[in-house]
Every structure is written in C-alpha cells, then in structure tokens.
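Structures given as structure tokens follow.
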Structure 1
C-alpha cells in the first residue's frame with residue numbers, strides 16, 4: 001500500500017464507497033478530528049499512567065478507528081464490510097467512568113486543566129473529543145450518521161474528564177478549582 005497516491009493533490013478525497021468530496025467536507029472534518037483525538041489518546045498512554053489505564057486507552061483507540069471508518073463510509077454506497085460500534089462499547093466507557101468516580105472526591109467546582117503533562121493531555125483530548133462530537137452532530141443534521149457514534153463521543157469526553165481527575169489523584173498533583181472573579 002503506497003503512502004502517496006497523488007489523487008488528493010487537487011483538494012478532493014474519496015469516501016469509502018468511491019464518491020470524491022472536498023477535503024473540507026463535514027464527513028472528512030468529522031473523521032479527521034476523530035483521528036486527531038486518537039493521536040492524543042496515544043499521547044496520554046505514553047505518559048505516567050498505570051497498566052490498566054493503558055489497556056483501556058488502547059481499547060478506546062481501537063474503537064476510534066472503528067468510528068473513523070464508519071464516518072469515512074458514504075451511507076448506502078459502500079459495499080465494504082466495516083467494523084461495528086456497539087452499545088456495549090458505550091457501556092464500557094460508562095463502567096470505566098463509574099470505577100474512577102468510586103475513588104474520586106465529589107466535584108465541588110470546575111477545575112482548571114493542568115498540574116502534570118498527563119492531566120493536561122487528558123484535557124486536550126477531551127476538548128478535541130468535544131470538537132469531534134460537534135462536527136459529527138453537524139454532519140448528522142445533513143447526512144446519515146449512526147447515533148451510537150455521537151453517544152460514544154459524548155461519553156468519551158466524560159471519560160477523559162474523569163480520567164484527568166483520576167490522574168491528578170494518582171500522580172498526587174494539586175487539582176486547582178476555578179474560582180470565578182466576581183468583581
């Protein structure tokens with residue numbers, strides 16, 4: 001498989017199914033942002049995180065490749081067999097969030113991102129995930145999108161926020177509450 005094909009030099013790319021679309025098409029923006037998110041998830045896993053978290057992050061990266069392939073396929077035109085996103089994938093994230101919540105102090109205010117590169121990277125990934133979700137919701141207003149993709153992205157951003165808090169605790173760094181300046 002060649003890395004370059006020269007077919008995209010004119011600003012178009014192909015969806016799975018064959019249709020050529022501009023590289024700024026919402027479908028391309030959607031799966032491109034999921035790809036960016038996947039890279040940040042990898043960066044979290046390269047930080048000081050425990051083995052269980054690394055395994056969970058690898059599972060998430062695998063699911064993000066699934067999301068990317070589903071978003072890259074033109075509805076109704078692709079004959080290619082693609083992996084599936086399942087409700088159990090969303091439940092997996094919910095279970096991970098619940099497990100982390102069991103060991104965290106209840107939130108009393110918003111927290112400022114930071115304190116350690118692993119915590120900051122988790123917050124960056126959360127922001128990219130929210131952007132991927134917004135773009136995908138926009139795409140779903142115009143074209144067919146499996147609703148599980150939007151639910152997965154929504155839950156993943158919750159997971160990433162909770163992970164940032166758990167990493168703050170695990171790494172014994174200060175969680176800085178946001179104190180709004182009111183005067």
Structure 2
C-alpha cells in the first residue's frame with residue numbers, strides 16, 4: 001500500500017492547475033446515470049467527481065492518494081461544490097466500504113480486485129448504475145496486463161447487474177472497455 005500511495009501521491013504532487021476534463025466515456029454515459037448520489041472509486045484528483053457535482057450529483061470520492069484527494073477538495077471548494085472524500089487502498093484484502101448504497105458507482109482507468117468487484121452490488125441501490133471503464137488486454141505491448149480487463153471479466157462478480165451499454169472508448173491511444181450496468 002505504501003508504494004502505491006507514494007507513486008500516486010508523487011503523480012498528483014507534480015500536477016499543476018485544476019484537474020483535467022472528465023473522461024469522455026462518462027460524458028457519453030451520463031444519460032444512464034440515475035439522479036442522486038455517486039461513489040467515485042479511485043477518483044484521483046477528481047475530474048469525474050467535479051463534473052458530476054457540477055451537474056447536481058451528491059459525490060463521494062475514494063482514492064489511495066491523499067495528495068490527489070487534497071487537490072480534489074481544493075478545486076471543489078474553489079468551485080463551491082460539496083464533495084466528500086475518503087483515503088483508502090481499494091486493493092486492501094480486508095477493505096470494507098461501509099456506505100449506504102449509492103444511486104451510482106463509477107470507476108475509470110482502474111480495474112477493481114475480484115474482492116471489490118464482488119461487493120459492488122452492496123454499494124449500488126436497486127435500479128442504480130455501475131459505470132466501469134478501464135484498459136483492456138489489447139494493450140499488451142504498452143500496458144501492464146495485470147491492470148487490464150480480460151475478455152468477459154466483467155461477468156464475474158456482477159451477477160446482480162444487467163449490462164445496458166458497452167463501448168470501446170480509446171484514451172491516449174490505449175484501448176479500453178466501457179460498461180454501464182443496471183442493478184436488478
């Protein structure tokens with residue numbers, strides 16, 4: 001955990017200015033989100049959290065990098081947005097996210113562990129949305145396959161959900177899979 005936290009903290013420490021634009025797949029998938037609350041897993045410095053808060057969602061962001069979360073809080077305060085943040089290692093085997101269910105859970109450019117993926121259904125209200133977009137195995141030469149989705153990987157651990165939308169939105173020349181699931 002300390003190595004990952006240090007790596008991501010350094011990344012956010014080197015950034016200047018405000019967080020970048022929201023992920024294009026989030027903008028595309030916005031109509032599938034339910035009004036209300038959003039849990040942004042691995043939110044970084046909050047580009048997607050800020051976008052959603054500006055559109056009236058009640059947002060909670062979780063990330064391992066406290067420096068990224070500090071950037072998010074500063075930007076939210078500057079924009080007069082209320083965003084709740086929590087520092088946590090989403091890869092911790094004993095992680096328990098003790099939250100009331102959200103209308104929506106999102107994660108971008110992060111592949112949840114099997115443990116986390118299996119508990120996603122407890123974080124989403126019935127009829128709610130799980131929006132999931134990350135790198136896939138087509139990036140073998142340029143990206144660590146341990147952090148990429150294998151074909152069909154989404155089907156394990158998401159038995160409580162129905163796939164409502166799929167896309168392959170590229171990002172900086174890398175291949176990704178984007179999914180919108182509705183909790184049944």
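Where a number appears in this text, it was derived from the coordinates with a stated rule and is not lab data. For clarity, every value in this text was computed on a predicted model and none was experimentally measured. Cβ atoms are built from the backbone, for glycine too; each structure is taken alone.
Given a value of -0.30, -0.54, -1.16, -1.33 for log10 I(q)/I(0) by the Debye sum over Cα atoms at q = 0.08, 0.11, 0.18, 0.20 Å⁻¹, calculated from one of 1, 2, which structure does it belong to?
1
Starting from the value 3.1: which structure in 1, 2 was distance in nm of label points 7 Å out along Cα→Cβ at positions 76 and 92 calculated from?
1
So relative contact order in percent (Cα under 8 Å, 6 or more apart), computed for just one structure, reads 19; which one of 1, 2 is that? Write down the numbers at each step before the final one.
Values: 1: 27; 2: 19.
It traces back to 2.
A value of -20500 was derived for helix-only ellipticity at 222 nm (-39500 (n - 2.57) for each DSSP H run of 4 or more, over all residues; to 500); which structure in 1, 2 was it taken from?
Going through each structure in turn, the value belongs to 1.
Just checking, which of 1, 2 has the largest value of Cα Rg over 2.2 N^0.38 Å, for residues 4-67 alone?
With respect to Cα Rg over 2.2 N^0.38 Å, for residues 4-67 alone, the highest-scoring structure among 1, 2 is 1.
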